[in-house]
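Student: In what follows, structures are represented as structure tokens.
FYI, it's all coordinate maths here, none of it is from the lab. Values in this document were obtained by computation on a predicted structure and should not be read as measured data.
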Structure P
Amino acid sequence: MKFSLIVIGAHSGDKLSKAIETYSKHGDVLLVEPVPWLFNKLQEKYGSAKSVHLLRAVISENDVDEVSFFAPIESANEIATWGDQLGSLNPVHALGHNKEFSNKIEEIKVRGISFGTLINKFEIEQIDVLHTDTEGYDARLLSVFPFDKIKPRELIFEYKHSDGVFTIGKNFAKLLLILDELSYKTQVIDTENCHSILVES
């Protein structure tokens, strides 16, 4: 099955609504989001769309029946308009942005699945664009992506917190080396994200 767009950490879908609309016209779209109230918003918007698939789960390095995910509650936006976007497997990720989030974080238990399991579950055979926004885990997760099975045509991923809050280091460097070896050309596109394009020989 071909997916034109897969988004890991889809949030409410608002930020990528135009992309979701565009890509869903050219193939299937998969949106993965672990936070219940954000996932409900995805269901409200895309639950009836035939070409959009939804999954409430955390993408993890290995399959785990239950992992702890630390998610800002909806009222976190009272502190900062982007507060509800800081959900992470890192329990202090949001606090690293602003200590006022201390009473705005809830620990939720959710299933953790690997990229390999995700590919098998949705019978994915081709990916045009894989977009990840996992608040500190993009580099680690993409480093164990099964590129031997599927090479997405494009990757968009957050590098900003690859080695800790506002820190880049070995995890980011490791991923860049992996992508280079796989013939991806990677560019920094803004203060948070990188864009990698597969260059066919």
Structure Q
Amino acid sequence: MAAKRLLGTLVALLFASTALAQVNELSVTFGRTFVSTQTILAGPSSGNPIHFGREETLGFDYAHFLTSKKIFAFHAELPVAIYPRMDLNTPIGDTIPTDIGALFVTPSLRMNIFGGDSVTPWVSVGGGYGRFREAPKNNFFGDNTGPTGSNTGVLQMGAGLDTWFWSRWGFRAEFRDFYSGVPALNVDTGRSRMHNYYVGAGVIHRF
């Protein structure tokens, strides 16, 4: 009987230490990024819109648990989003790149509500770095004589829902706004900043 009690105690301690050790999270999500239409304000194409494609996007996030206060849990996290090719379309004008790509890396603070439960909504805010890739070809014809790479500061604001369905594995649905500078479009749209709305879903793992 004593041996059984000792074994039970050891198993309980093992599970407790394993749970305490789960202070890190890694998620991978997949979805789309949406950018609002912009209007050309000057030049021969003035008045024409620039439409942005709804690009497939990969989202990654590493988070480290910091502390908890009552029902709230706080994490330092590093959201990363990548869309490799977002098509650009406009009725006329041959100076706009055919497409753009983007990378956003934004260290942030995340607050989970009911952080220890199996279903936990969260909000996140932070900021960091963004990199745009502008295509080497123009929208209609010819080479892009403007920049084919540009850097920007990025503000990240997000919200989501994590559902832990099995031990250390869970499901994540998320919405993030990567509020960045504008890529080099070679035309004047009157914009210095733009919203990159990412909506995605995927898996999350604790370790």
Structure R
Amino acid sequence: MTTTPSGGPPFYDVVTTQRACRTFLPDPIPDDVIERILTAATHAPSAENSQPWRFVVVRDEAKRQAIADLATKVWTGGARQHSAPKLAENILHDVDQSMTGGAMAAAPVIVIVCGDPANTFPSAMESSIWPCVQNLLLAAGAEGLGASLTTMATLIPDKLRALLELPDDITPYAAVPLGRPARALGRPRRRPLTEVVHHDQWDHGDKSP
């Protein structure tokens, strides 16, 4: 069994505290920690066990800055305007800091999660990639690291592909910054189960007059 050196926190503690981290300390992340995190990512389910995920672990400062610059271009080029009405003020501020304030580039590692179509079919790619990314995020939390799922840079795939010298058939899906959180994150707020769970059939509520 692969565990963190301390044995790691209980599973439900990891799941219920996982949330986006967008500000990071510059502390380097040891290779063995990255290896454990990516091992956990590769244990996600995938269509027909195709395991189409591929990872580029970016530590180089110039490349991290270039990835962040691509994300900034998308954010300031329309994504912010689109998202602002839907985001709470504190979240919008955090994303702004990440996209335009240098916070994303400050993460000591950015993992680019890619898809290789060689052994799967197009309609199954994303249903394989996203469980992998979720495992990656949870494993980062178990290691005491902050992480966030970002896709801004991947919305300019040709430029990201050129930056990382990805083959033409390899598609980047997510850019996940990793690092020690610069501040305490607290627990995420979630809707209660009473608002999201239905039993046996969809509950339309009391329609009586």
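Student: The value -11500 for helix-only ellipticity at 222 nm (-39500 (n - 2.57) for each DSSP H run of 4 or more, over all residues; to 500) was derived from one model only; which of P, Q, R is it?
Tutor: It traces back to R.
Student: Between P, Q, R, which one scores greatest on Kirkwood radius over Cα pairs in Å?
Tutor: Comparing P, Q, R by Kirkwood radius over Cα pairs in Å, the maximum is at Q.
Student: Could you figure out which one of P, Q, R the value 13, 40, 37, 10, 0 for P(r) over Cα pairs in 10 Å bins from 0, in percent, for residues 50-161 alone was computed from? It would help to have the intermediate numbers written out before the result.
Tutor: Values: P: 13, 40, 33, 13, 1; Q: 14, 33, 24, 16, 9, 3, 0; R: 13, 40, 37, 10, 0.
Clearly, the read-out refers to R.
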